[in-house]
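Pasting the structures here.
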Structure I
């Protein structure tokens, strides 16, 4: 029985896997947008931690920052309800 199962397995090497599209490095513009978003969020977090804004305000501004800066991985960031 074990010999029958061994015959059913097909070895696969990485060379045989299809590559759909080669990875592309981010553009300078994308890096600048991501850096701007990161800095804005750091400042926003500092304001929240200091009690200058509420969590609701933090979430609303975070949504605006995502629209304004369009960070590279925005589509996989957690949803925020304003």
Structure II
């Protein structure tokens, strides 16, 4: 299956060279989860917020993905 992956802020540096503004297609095996995406990109400690198709995912390892899904990954946010 193919999903669209979107990396934000500092996570964009983990995107492949062909990515545009942190957006790129990612091929995954059927049954893959949002947690698999985080591990595949090797950004486990850097990712704080995982969003699938606009919905916040609290348990990425339980969020099974489907062809065409959009996975957005955000680093921890700070500020005031």
**OP:** Give the label, chosen from I, II, of the structure having the highest value of distance in nm of label points 7 Å out along Cα→Cβ at positions 56 and 72.
**Re:** I
**OP:** Compute distance in nm of label points 7 Å out along Cα→Cβ at positions 16 and 32 for each of I, II and report the one that scores greatest.
**Re:** I
**OP:** Figure out for me which of the structures I, II the number 9.5 belongs to, where mean count of other Cβ atoms within 10 Å over residues 24-31 was derived from the coordinates.
**Re:** I
**OP:** Could you tell me which structure in I, II was used to calculate helix-only ellipticity at 222 nm (-39500 (n - 2.57) for each DSSP H run of 4 or more, over all residues; to 500) as -2000?
**Re:** II
Original post:
relative contact order in percent (Cα under 8 Å, 6 or more apart) was computed and gave 31; which structure, I, II, did it come from?
Top reply: I
Subject >> Comparison of I, II - label where Cα Rg over 2.2 N^0.38 Å is highest >> reply: I
Original post:
Between structures I, II, where is FRET efficiency 1/(1 + (r/R0)^6) of positions 8 and 40 (r between Cβ atoms, R0 = 30 Å, to 0.05) highest?
Top reply: II
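No lab work stands behind these numbers, since they all come straight from the coordinates. What you are looking at is a predicted structure, and each value in this text was computed from that prediction instead of being measured. Cβ atoms are built from the backbone, for glycine too; each structure is taken alone.
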